[in-house]
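Pasting the structures in now, so scroll down.
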Structure I
Amino acid sequence: MKSLLLTIILIAICIANAFPQNISGVWHGKAKTPDNKEILFVFLFENNANGLNSTMAVPSFNVSNIKPKATTFENGKLNIDGSNVGMKYEGKLNETTNLIEGTYTEGGTILALTLTKGNPEMPKINRPQEPEKPYSYYEEQVIFENTDAGIILSGTFTRPNQKGMHPVVVLISGSGRHDRDGSMMTHRPFLVLSDYLTRKGIAVLRYDDRGFGESTGDFSKATTADFAQDVISAVNYLKSRSDINPDQIGLIGHSEGGIIAPLAANQTSEISFIVALAATGIPGSDVAVMQAKTLRPFPVPDEDRFAENVRKSIKIATSDAEMPVKRSALNAHNDAYLKPILKSLGATDENISSFIEKETETVLKPWNTYFYNYNPSNEYEKLSIPVLSLNGSKDQQVNATINQNAIRNALIKGENNSYKIVELENLNHLFQECRTGNLNEYKDIEQTMSPLALKEISNWILKIIQGL
């Protein structure tokens, strides 16, 4: 009897070890940022023949369908390797509470994140500008290829129902991973913008960033120059269609998209005009220093000294030294100037070391090193096509005055006689009517995009295409 019982126990143990622990289903959790903002994360775990897969959504930023590179759950430990999208999660199942307790890491940010089984309760969000189907115009899901990069880009094409050859614009998203709707902070600005323009008679192509949504490729290794090639691929695709006017193809870029647009336009003769929304006109290194000061979530004792240290980090990252040499120098530099700051804020030595390591790797990423060296004014100076530059007066991410002056000076220097530069009062980085322009205000504003901005864009485009 003892022998039989022992055999049964051993078989049970072998069966348990032969199959991974099951956490299939939806899990969710909220993390708090250093400035006390809450971010909701939702994960779907699915077992298949190849093991465990996960799909992530961040409803707080209206982002979904993120597919991490690899996911494992062994001996109660959950590891999500999202190196393909710049994140990771490490947690351990607490069998008493049935919660997965761990940390979410993205770039230099580490957040405590506990996951609970089941769907989160989602508050109803009112977004009155978002269109509802059926639309009063033609919509088509499309794919096109960037043959040089070997990737497929997936998007949505809309145009008026009337037959004929229509003017068209390509929408270019800002920095970070975005889907075709430009989803962020519970808003979908590119959906609203494309709906508005299509109803005004202008066709629109918008697409998921490479390596995100339904587009293939590796987002983490791409630079602004790579994204410009994706735009050119979009333009080449549009030229193959019989329902667009090949002489009336424009680009609308938001934030980083506003510096991708001139870079793409200067590499092809097929682009007829550009609309730059919240674009920068100064070198990327200067933008990085300004944003490090204005968007930093913690105080420092000496702002000028902090800025000097950020510039030194950029100088190391953009040097001609070998990667191991730059990594070592950056770690030493970050340790010297960041450690005392973080220590004064009560961070543990372990968290400080992890933060510094992540900060070093973030600064050395291809996108960052390219951006630091890129001066969009050089590209704006080369443009001979019409340009509209719009910025919001309360934009706290991209200073309107400084950057529009740089764009204006570049266009004047290049003797471009067809441009319009407008600073729109009381609008933030997303072109919402706002009180302060602070980032934490974005999701609380019902409006997705100011009617004033939408009208300015469409009226200018319609006026420009009359002369093409």
Structure II
Amino acid sequence: MTQKANVLLDTIPVSSLNTGARQRTLGLGALLSVSIGLVVSQGVMVLMLQAVGIAGFGFIIPLSLAYLLALSYAFSFSELSLMIPRAGSLSSYTEVAIGQFPAILATFSGYIVVAMFALSAELLLLDLIIGKVFPTSALPPLTVAFGILGIFTLLNLLNIDIFARLQSLLAVVMLVVLLLLGLNAIGHEQAQPVTHLLAGSSGNPLGWGVLTLVAMAIWGFVGAEFVCPLVEEARRPERDIPRSMIIGLSVIFCTIVIYCLGALLLIPAEELASNGLPHYLFATVVFGETGQFFLVTAAITATCSTLNSSLATIPRMLSGMAQNGQAFPCFKRHSAKTGSPWVSVLFVAGITGLPLLLMEIGSINLLLSAAALSWLLAYIITHINVLVLRKRYPDQKRPFRTPFYPLPQVIGIVGMLYAIWNISPSAEQAIQIYAVAGGVLGLVSLIAVLWIKFVMRKPLFKPEPLEHALFPNQPQTAHDGHRAAAETR
């Protein structure tokens, strides 16, 4: 881009890039509820308790590092989303930074592959929880998991979204659940004093090995960037987009600390580490039999909400990518009666159900860790985008500029690579995680290379012009699907 074009784009405020079809109605509170939406899952409840059982009070170290890494990606997404305020997805940013192949890889890695692994784990957890609470049930294994998947697949084929208006409320409710468990455990009559946790080696039994838990810890902080696609609906995006992510991540950090500390004070660390359903154990110890039904209600709500959101939005992301030429044309097909992207809905439902068929019932940690690896790869690409665009477009208007640039990006990349390298404290499980995630991402990469070279007929790593993201020619592009993903949260 010439210097003249840079100056022209620099004069365009965020508000003037609005399409005119969307009203700016979202304040900081609404954006904050979106930014914390993805943390409220059973996966977070399970992984955090197992990690604190392994590391004891020393888990605060990887948890704090994961929080700092999360802040680094919040800075990068804030800068990118406000620099390209009409673009709503990682694909849009990456196209203009490092080209089509990284754009497709980042989008699939960060959202579609993550959904494949994480949604399967959520359904497995729900199946196990219901089996625990209702042990006399004669239902075969995975009946609940496939039943819930089938119900919400059908609802989305009919284009019925029963959770859309409740997403923010459900996120807050689940956050309150974590706080209630933690605070009641801390004040429980059988809780140990905090000083007992710091005595001897029980404070940090792993020593420096505790750093290998960063990958588990970071699962509690992924997804705050879903606020970025709402940049066109925010009343004050320059202020509220960064604040909502930073405040949201901070609230999540404090909540997880209280939740984990309460569990550690009340339940022996060995039981937390070895239990496949530590959140069930925690709720039972704190609230007795009432806690079981309290937890199963929260689990059903969280799983159904997350599954519905994914089936309602990821297919639209795929449909948008197909219209932009980045995915198979069949994903563009919509039902004439309901308007739903039925091919994409069936595809997402299929890849969600596939791990349920192939994985054993005890593969939940494997699935969640594989999802974390995929999401970290997407975040690394995000940091690279900021570094490249700073160099290529130094004079472009940036309403938010990363503090202490480029340290957050460099530290973020190094820290996330370290987390990927130490994806599990168990070497055997780490190999399994690399095999599963690497196999899926390798297949995605191969298809992306062939698609870009022989169908799109574009270079793999040639960036698109910045105007391509700021002034898209097509009314519906890949970022429209991602923006819709955030709207249902």
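Suppose you compute helix-only ellipticity at 222 nm (-39500 (n - 2.57) for each DSSP H run of 4 or more, over all residues; to 500) for every structure in I, II: which one lands on -11000?
I
The value 22, 54, 21, 3, 0 for P(r) over Cα pairs in 20 Å bins from 0, in percent was derived from one model only; which of I, II is it?
I
So if we calculate distance in nm of label points 7 Å out along Cα→Cβ at positions 187 and 235 for every structure here (I, II), which label has the highest result?
Largest one: structure II.
If FRET efficiency 1/(1 + (r/R0)^6) of positions 123 and 379 (r between Cβ atoms, R0 = 41 Å, to 0.05) computes to 0.95, which of I, II did it come from?
This value belongs to structure II.
Please state which of the structures I, II yields 20.7, 62 when Rg and Dmax of the Cα atoms in Å, for residues 211-426 alone is computed from it.
Computed on structure II.
Matching task: 1.6 is the computed value of distance in nm of label points 7 Å out along Cα→Cβ at positions 35 and 347. Pick the structure from I, II. It would help to have the intermediate numbers written out before the result.
Values: I: 1.6; II: 3.2.
Structure of origin is I.
Tell me which of I, II gives 12 when you compute relative contact order in percent (Cα under 8 Å, 6 or more apart).
Numbers: I: 12; II: 36.
Computed on structure I.
64, 42, 33 is what came out when Cα extents along the principal axes in Å, for residues 43-218 alone was calculated for one structure; which of I, II is it?
Working through the options, I get structure I.
Every read-out reported here was derived from the displayed coordinates using simple, explicitly stated rules and does not represent laboratory data. This structure is a prediction, so every number in the text was calculated from the model and none was measured. Cβ atoms are built from the backbone, for glycine too; each structure is taken alone.
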